[in-house]
Structure P
Amino acid sequence: MSTIDLPRPNQGIWPGLHQPPRSPWRARIAESLFRRAVHTLPISVVLPGGVRLGAGGSDAPVMRIHRPAAFFHRLGVDAKIGFGEAYMVGDWSCTRLADLLTPFAARLSTLIPPKLQLLRRWVERRHPASDANDVAGSRQNIHRHYDLSNDLFTVFLDETMTYSSAWFDGTDSLHDAQLRKIDGVLDYAGVRSGARVLEIGTGWGALAIRAAQRGATVTSLTLSAEQKALAEQRASAAGVAESVDIHLRDYREERGTYDAVVSVEMIEAVGGDYWPAYFSMIDRSLVPGGRVGLQAITMPHDRMLASAASYTWIHKYIFPGGLIPSVRAIEETVRDHTRLRVEATREFGLDYAETLRRWRERFLDRWEDVAALGFDETFRRMWEFYLAYSEAGFRVGYLGVRQFGMVK
């Protein structure tokens with residue numbers, strides 16, 4: 001199966017997931033590599049019968065492998081997907097999942113011996129053609145994640161319904177930290193009373209509402225029908241519906257002219273092949289002197305290049321077609337394809353780790369509310385793994401988040 005349309009509520013369908021793929025020789029290699037990889041990690045891996053692996057002490061996170069045969073078959077067939085799938089079906093478990101995944105994330109580039117890494121191009125799965133980010137593909141990719149259920153996201157997000165990194169900067173309130181993040185983007189874009197603002201990626205409307213409360217008029221683009229409906233309701237409830245116009249429209253189809261463009265963590269869904277088109281469209285949409293406020297998840301440039309062609313668990317189950325850019329990739333694309341100039345940036349990756357921790361804890365604490373929507377236990381473990389895996393990446397700096405201020 002090259003792709004999966006995730007189950008909607010009351011459709012707990014996971015084709016082939018609970019039956020592990022089989023490749024005995026690959027499983028033996030995977031077990032050998034796994035044992036070697038965890039030997040020096042500060043974790044404890046417990047196998048049936050009490051055998052322990054790893055270098056963790058008494059307070060180390062514990063990974064319990066319940067079905068080793070299935071676990072190593074999944075790793076052997078496709079380690080980048082099989083590790084997460086094994087957690088989804090219960091081949092292994094852990095009560096401190098983010099703590100366990102953090103040392104894996106810290107040594108991600110060295111877990112496999114360098115000579116074996118040279119074989120990756122022949123054994124790793126490639127992105128399915130269905131995940132391509134042309135106009136039709138982008139709509140399907142967004143649908144598969146953001147149209148799961150508005151009620152699902154309401155369970156674990158704060159009252160702003162903001163699904164991107166908060167910027168704490170001394171505050172302990174997630175709500176206040178999300179508003180600070182939004183204001184940071186709006187300030188970079190120079191959004192003020194009377195400004196005409198284009199937002200690429202509506203979310204559930206928090207930024208558009210905040211911009212309208214500054215006196216701006218906002219045109220906001222989304223590919224999610226679920227998000228559009230709720231964002232319009234929220235704009236109406238906030239009393240700014242006349243200043244916020246939300247369209248189901250791909251960014252490539254936008255033809256308006258604006259004083260400011262804002263976009264928060266949407267570029268990750270654009271796809272590397274389309275970054276020039278994305279930034280060219282922003283350039284085309286701005287009046288001379290117009291400004292941009294952009295927030296993006298980032299990763300080191302060498303890791304971005306190494307992972308660009310890889311098809312991972314995150315692609316299959318969470319963000320199909322996505323690619324996280326590097327700061328260098330953003331700056332070079334802007335330089336080579338636009339008349340924009342990057343004037344300011346700020347980085348706050350550790351704040352994303354904290355944001356994800358809060359989302360994950362609230363999701364688990366309120367699991368009964370999620371289950372009442374029709375989602376099953378496999379979905380619970382999938383979502384927990386996604387949030388913990390992401391948190392670990394931000395903890396160790398494998399992932400970052402940055403705001404960019406640009407001017408035309």
Structure Q
Amino acid sequence: MPDHQIIAGFLPLLDSAILVAAREKGFAEGEGVDLSLVRETSWANIRDRMAVGHFHAAQMLAPMPIASNLGLTPLAVPLAAPMVLGLGGNAITVSNALWARMAEAGATPDLDPASTGKALKSIIAERASTGEARLRFAVVHPHSGHNYELRYWLAACGIDPDEDVEILIAPPPLLPDAMSNGRIDGFCVGEPWNTVAVRAGSGRIATVKARIWRSSPEKVLALHADWMGENEAATHALLRALYRAAAWCGASWNHQELAEILAREDYLGVSPQAIMPALGGQLGLGGGEIAEVRDFFVPFASAATFPWKSHALWFYSQMVRWGQCSFSKDHLETVESSFRPDIYRAALGPIGAAIPAADSKVEGARIHAGAIETDAGKLQVLADGFFDGETFDPGAIEDYLARP
């Protein structure tokens with residue numbers, strides 16, 4: 001009999017890979033964990049089933065534990081994020097009709113956020129002058145990296161996300177159909193749903209998360225904070241299993257097998273061919289064009305699973321920026337306690353994992369990147385970076401929010 005029984009919720013997305021591999025490749029079993037995975041249809045369902053105790057753990061949008069701990073969600077319960085499930089993985093896809101107009105306005109087929117944003121701004125101005133309806137974009141949840149990345153990209157390109165476009169909420173698997181049916185003009189979502197739209201001939205990938213905010217987290221492992229505190233051995237065993245699964249997922253020679261596992265109906269329910277482009281960093285953009293984005297989805301390298309507190313604080317800064325909550329010192333403490341590098345270290349230090357010594361990736365002017373010294377040797381960590389050259393100092397959020 002396994003030592004620990006854990007039920008975890010997930011959505012049919014590429015970055016469920018670490019959870020799926022932990023179960024299917026025996027990493028959970030090897031740690032004495034009977035890991036049951038329950039597929040859900042929306043992030044609202046994941047949130048609510050965590051709140052009512054149906055799940056011990058879940059794949060969760062990185063800002064969602066923060067939002068729950070701040071009391072911004074229905075049935076809010078204390079959540080903890082002791083591990084990240086990968087860096088990147090999102091893209092912004094637009095309809096073929098919109099892309100055609102963007103290309104005419106100067107958008108380049110290289111995923112550059114600046115040129116695509118500049119072109120989109122000119123189209124929005126043109127539509128406003130002729131009385132056309134606002135463009136409609138969709139994201140998967142209000143408290144999602146998708147929402148904040150889309151808004152950051154738009155705002156940095158001179159587009160007001162609340163006035164110049166309309167932003168809707170819909171579950172990830174529905175977005176390709178919503179666009180092909182003309183209900184929306186574009187969306188920000190994780191893979192494989194951008195590739196699904198491209199392969200269906202209805203969409204064009206305009207830019208990607210890895211170009212908007214480099215080396216940034218997407219989903220986290222979320223646990224009930226109370227359950228975690230009462231089940232330390234189970235928590236540590238789960239993190240060890242997921243860490244080993246992440247290493248397996250990150251090895252290129254495992255990608256074909258991983259794609260075949262994820263393609264199963266009980267996981268993503270799409271063809272392996274719709275999964276491989278993101279795993280291999282060779283994205284089909286539409287129209288037969290392919291772009292190489294080696295860091296599109298990073299499950300293990302560059303401390304991809306480490307829960308940096310500075311990332312949590314950036315998500316909070318966007319919650320404040322877009323009017324979801326107010327700024328306060330108490331909030332800062334809550335946000336910082338939502339991501340738990342201390343639990344990560346306690347679980348993985350004993351197995352010799354290379355773990356960053358700092359809790360924040362950015363501290364003042366210093367960026368913890370490059371060859372970082374750890375107890376297990378050197379760890380190569382990619383620097384954070386925003387496409388518009390802006391910087392984020394988690395120790396000066398009020399100054400950051402005061403910028404025009």
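Since every read-out is calculated from the coordinates, none of them should be taken as a lab result. Remember, it's a predicted structure, so these values are computed and weren't measured experimentally. Cβ atoms are built from the backbone, for glycine too; each structure is taken alone.
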*volume of the Cα convex hull per residue in Å³, for residues 172-251 alone computed as 87: which structure among P, Q?*
P
*Among P, Q, structure where P(r) over Cα pairs in 20 Å bins from 0, in percent as derived comes to 29, 60, 10, 0*: Q
*asked:* Using Rg/Rh (Cα atoms, Kirkwood Rh), for residues 36-259 alone for the comparison, can you identify which of P, Q gives the largest number?
replied: P
*Could you tell me which structure in P, Q was used to calculate helix-only ellipticity at 222 nm (-39500 (n - 2.57) for each DSSP H run of 4 or more, over all residues; to 500) as -13500?*
P
*A value of 19 was computed for relative contact order in percent (Cα under 8 Å, 6 or more apart); which of P, Q is the source structure?*
P
*Of the structures P, Q, the one that -0.89, -1.12, -1.19 was derived from, the read-out being log10 I(q)/I(0) by the Debye sum over Cα atoms at q = 0.13, 0.21, 0.24 Å⁻¹, for residues 100-203 alone*: P
*Who wins on distance in nm of label points 7 Å out along Cα→Cβ at positions 228 and 372 among P, Q, i.e. which is largest?*
P
